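Got some structures for you, see below.
FYI, it's all coordinate maths here, none of it is from the lab. Keep in mind the model is a prediction, meaning the values are calculated, not measured. Cβ atoms are built from the backbone, for glycine too; each structure is taken alone.
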Structure 1
Amino acid sequence: MLPISKDIFTWRIHLSVLLLLAFLLTACGGGSGGDSGEDSGGDGNGVNPIRFTISTSAGANGNISPTSVILDQNNSHSFNVTPDTEYDIDSVTGCGGTLTGNSYTTGPITADCTVTATFIATQITSFELIDPTPGANDNFGTQVVILASGNIVVTDPFDSSVANNNGAVHLYNPVTQTVIASFYGDDAEDQLGSGGITALNNGNFVIASPLVDVGAGAFDFNFGSVQLVNGETGVQIGTTLTGGVNDDQLGSGGITALANNRFVIVSPLSDENGFVNAGSVQLVTGSGIPIGTPVVGNNDFDSIGSHGVTALPNNNYVVASSFDNIAGSDNAGSVRLVNANGIPIGTPVEGFFVGDEIGLGGITILPNGNYVIASPVDNEFGTINAGSVRLINGVDGTTIGTPLAGNADDDELGKGGITALANNNFVVASPLDNVDGVFDAGSVTLVNGTDGMPLSALSGLTISDQVGRNGVTALANNNYVIASPIYDFDPGIGNIGNIGAVHLMDGTTGSLIGALLGDSGDDQLGSGGVTALDNNNFVIVSPLVDVVFQDVGSVQLMNGNTGGGIGATLTGNFTDDQLGLSGVTALPNNNFVVASHLDNENGLADVGSVRLIDGSNGGQIGAPLVGNFPGDALGFNSVIALVTNNYVVASSLDDIGGLNDLGSVRLLNGASGAENVDVAITGSVVMDFQNVTVIPSDAGDFYIIAAPNANNNSMTDAGFVQLVAP
């Protein structure tokens, strides 16, 4: 036997050990990793498992967790679906699952799939907005403003929870139905919020309180204050701005919001540089910081901003000060253009003579950004009260073209107002214009809004025709309608006085398209106004028209392209029905609503009626809503159109359950005229709804009823505010 070397022996031992280890590993299932085979791809029997991925997709305003998982075939998984605050789950789909509460459990998984969730804003439900500090004579709900954020601001100017008439402003969340924040005046008669609430585009708002006292002295009164507030949180932004001396009444001329979320404070009673009531206009940033150069008066009683501040689309703004004293001429008036940073632009338009009162007739913005100044008592060229109308460039403040001016004393050009057309032209109504020697014949002139050139004019033919007396109504097709209710007509057999006339005019050329006259003296056709519909038709309201009986009233639908009548004229049936006296309201679906609070129906005097009319053919839709007791005067306060095409009727004199003048607010269907009786709101005692207003939301999902004179919780005139979500 040959001898065995030591190395060979050692090698055999190592080999034996390795074989033993291999045997042991095989017996135990082999390989590294756990016994599930997840990482090795085995299933314990050498078979790879089948696996699938579940992905998730969450829409805006919510999330899904986890965001994804990997599961073996035929397994299930549960996901948590969480909406953001003030949002709800709209739908969850995918992977054959079911939703229980906020948990979505998939079915057995047999392929890759995705769980998808969408979210929707929490639905707002009806509720009463409760005054946190109620009291008699508070007049809670004097003003209600719905912000861009969806939250709601309510003023309570005579709240006396701190001192007599300290005033309060409350911010509400309509989803949670809670008060977010409240602001109170510190002293008696502060009347916080009495100057109004102004909403900004970003959802914030401004509180104007011109009667607020500042300082602890007994004679520190009516400085006025302005506060900027975050419309989401209710936290004040920046510091409170106040007047400098007694009776400055900061913000007494209102707050004008600009599109860039800045705002302008108008204070015509502010004392400046030692001048009493010089007036001031100040621009403030969206952070509550005054910027630019304030426009202030240079004399006592200049009252800068007395006739308002008008915002332009480019964030410039126009300051009208008709009482401004110029170069020694009292009340000559001025109009100034100021840029978006609060810096005056160019040279102001100023009057020359005493009492010119430039800008007295208002500022009208054209779609092209230019604006028109109406000054009906301007003594142009020394002609007393001739009146003037100027077209101004909205960028640099320069006058465009030659101003229009009256030719005779007391023409008062522009006294009937300026109407902008969508094609950038504008219409000047001057009912007292003396034309060709005819006293107060009246005229209506179409003017090019680009170069200021007059295009055409329509004037009266007899003394006191006062063409344009009831204004001009623009149609969507650029035509316009002139209402002249005391227009006279001479058919050759003698003058018929105050028959009334309505003229349809071409908004490009100014030519006459068609005219309609009343049938008898004192019909005053168009005395109730003209209402434009979106389909280019228009409605003429004439409450004093006689048809068999005196002053039964009429409502006529007209074609805005041809001037022809559409359908039958709607008329009252009895003397003094005065159909349409409470106005006509256009709905988005082109139907319209006629309110007649003196209408006599069913043998009952002045019960009032509200009728829905088809805006394409003039036919009545459904039965009218009429009062049940004499003097109900349905529709007396207002008819408010909703974007849903429905409408709300407010009637402060409506008798309920045999009790006089409790008042009511009713919702009606804009397609059928049927009332939704489930959401009718009524007062509790006499004259609860005497100053009731209805404020619709932009989305049409709710409206708010504000009755500041309503008794509430046995407190007289405490005020009542109700959100109605049909």
Structure 2
Amino acid sequence: MTIKILLLFLLLGITLIASALRPENVMIATVDSPPTHFINIRPAVNSDYIHFKILLKQQNLDKLENLFWEVSNPKSHLYQNFLNKQQTDDIVAPSVEIVLSVAQWLIDHGIKKSEIDINSDYVAVSTNVGKASQLFGGSHFALYQSRRTEKTRIRLESPAFIPFAIHQHVDFIVGLADFIEDNKMTDSMKRMRTSVSDSTSSSISSSSSGSSTESVMVSPALLQKFYNIPAGTIGTNPKNLQSIAAFNDYYSADALSYFDEQFGIENSTVRIIQEGQDCINGGCDQMESNLDSQYLTSIGNNITTLFLSEPVGAWTLDWALDIQKQNPLPLVCSMSYSYAENQQCVFASDCATLGISSATYLARTNVEFQKIGIQGSSILVASGDDGSSSFYAASGNCPMDNTKYCPLGGCGYSSTNCSEIIITSPNNTVCIFPMGLESSGCISIMNSDQGYAIFQEFFQTQNGTCAAILDSDQLQMPHVFSQCQCSQITPFQSQGYTVTGYSYQASNGPVFSPDFPSSSPYVTSVGATQILVDNQEIVASCDTGAIVTSGGGFSNTQPQPYYQAAAVQQYLNSGAQGLPSTTLFNASGRAYPDITLVGHAYQIAYTLNSTSEFCPCAIAHVDGTSCSTPALSGMISLINDKLLNLGKKQLGFLNPLLYQAAAESPNVFNDITIGNNNCNLAYCCIYGYPATKGFDLASGIGSLNFAEFESYVLHM
């Protein structure tokens, strides 16, 4: 008895000591310094408004994922036994007491009930900076501006603290220290908009360093004919609903009407429900959303479309939370956005101060994707427009192919013996130019007055046979010309900086840079092709006349799902010419894209005044996986419509079905066997993934034969 009492007192003492040592408040977020492409322009004032989401810890995630796979697997007895939102929330949500305790903490710190949006596993808050500062322990906020887009957002400039009692129930908070912005789609659209003249002709000729090709101009009618969509196919089921995701982008209703008029789309068959703020008058872009809305509604014609616009600072996790608030939930979700997987943490200092990693942010996003899929919705995501090496946020450490110099054309030289240089700063920051132009290293050096001056001085002082000369293409993308090999270029040193010819060193970063959410196992990743005038379909690449290169590769963080394992292994064993060494990629990672569709020379309507949503309008042609994604999404909506009219369930998460169909009935897809994704938007690397017979990482399982796929689905 005495020993038991002593042990009891000992345990009590340990508990009291632990309680005494436990901090009353715990840091939840901070910004030591913003990413290199953001600047702090002023301290926030108390009246500035801030929006953030407190993400609560979820439970039963293994149960959720197991059920997700069951309802998505055509061979499971639970296939298409979708849950509703309440049933889904009941699996993962924390207790009501936990949610209410967080809400009470907010109210106790002056946050009004009208400023709080309580959900099953997160709490959203819209309040002023004064209240937010008090809530987070007197933290300071600032107004930051992006150098790329000039858009601003309120974020922390000092640590934010929350009580331990609250912290133990919180995963993390978005909206306090995150800086991600996917402007690459907008940039691509702007580049294409200024690079082409308005056109409604039937074909477009493009010359590049690799070849000269003539591609067909894409219209709704062309898509219907080429992909075997029966004439007159439209949606008729009133319960069918499809959606578009937009990030700081909005569509012009006038441009949509003009498009319908130009291409014979009956206006009464186009219905769009708008959610989110129309930001065009505020200066946001409209080209991406014009494309999405015009092709989703023309292919998925007569099907109600939800347009969900996310504000500046929001990203895919915000979208995944917001789309689930829609009742009913759209059956198809089209997302034309993706960003570097290793940058998805979105927080300053790579989340180190938050105690989480990029993988943690991705994991939470993936849980939301599973919740969407388990409710019967298909998410289709663009695979990216920068090939396998990528460009935005990529290291640039991919040796460029000197035989494919200046693929977009317009340079002063036609070939080079050295395509890249390396600039190293006094603090050992590395910029691989021009392949890594959008890397953090290049942005840091080029945004420094001293670094940029050294860069200019290097080219100005070069002379002799082995000089390096700065060249540029028709879209003003820079290129390096030299008659000598990179190893022969004379090193240049000044003020602690060193500039040399490029040589590959693994320590300078990965060769490939996968994108997310296209690399998520829980979405369908969509690549892009070109259709040539002889009806040949090839991988879209800037080396064959496209303005973009279809994205694809292996994830570094996402495991390879069961549904594609056999197809991936067959590809790796194929001996396809040009397949890189497995030492350069994660062969056990999620492979993408899953499927492809034409993504070159789409004719879209846009307003001549980019800051106005009103016509006069014109037609231009654009490229991208952001073209193929809404078009394919419209096709899936049409098949859902047929299923609903037959009293059946919609398709839900597509991938297990797609890979099964490819294995059992290959005629369902058009196999793409020509091309690769070695290039990005302006430069070509010696490494990448070639297209070949069957599945590959340049075109997935191929492009869809609509009638054959519909028949396969209806006769399963």
* Asked: With FRET efficiency 1/(1 + (r/R0)^6) of positions 431 and 687 (r between Cβ atoms, R0 = 41 Å, to 0.05) computed per structure, which member of 1, 2 shows the largest figure?
  -> 2
* Asked: A value of 3, 15, 24, 26, 19, 9, 3, 1, 0, 0 was derived for P(r) over Cα pairs in 10 Å bins from 0, in percent; which structure in 1, 2 was it taken from?
  -> 2
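Assuming 4.6 is distance in nm of label points 7 Å out along Cα→Cβ at positions 615 and 695 as calculated from a single structure, say which of 1, 2 it is. Working shown, then result.
Values: 1: 2.5; 2: 4.6.
Answer by label: 2.
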* Determine which structure produced the value -8500 for helix-only ellipticity at 222 nm (-39500 (n - 2.57) for each DSSP H run of 4 or more, over all residues; to 500), calculated from the coordinates; the candidates are 1, 2. => 2
* To do: Consider the structures 1, 2: one of them gives 17 for relative contact order in percent (Cα under 8 Å, 6 or more apart) as calculated from the coordinates. Say which.
  => 2
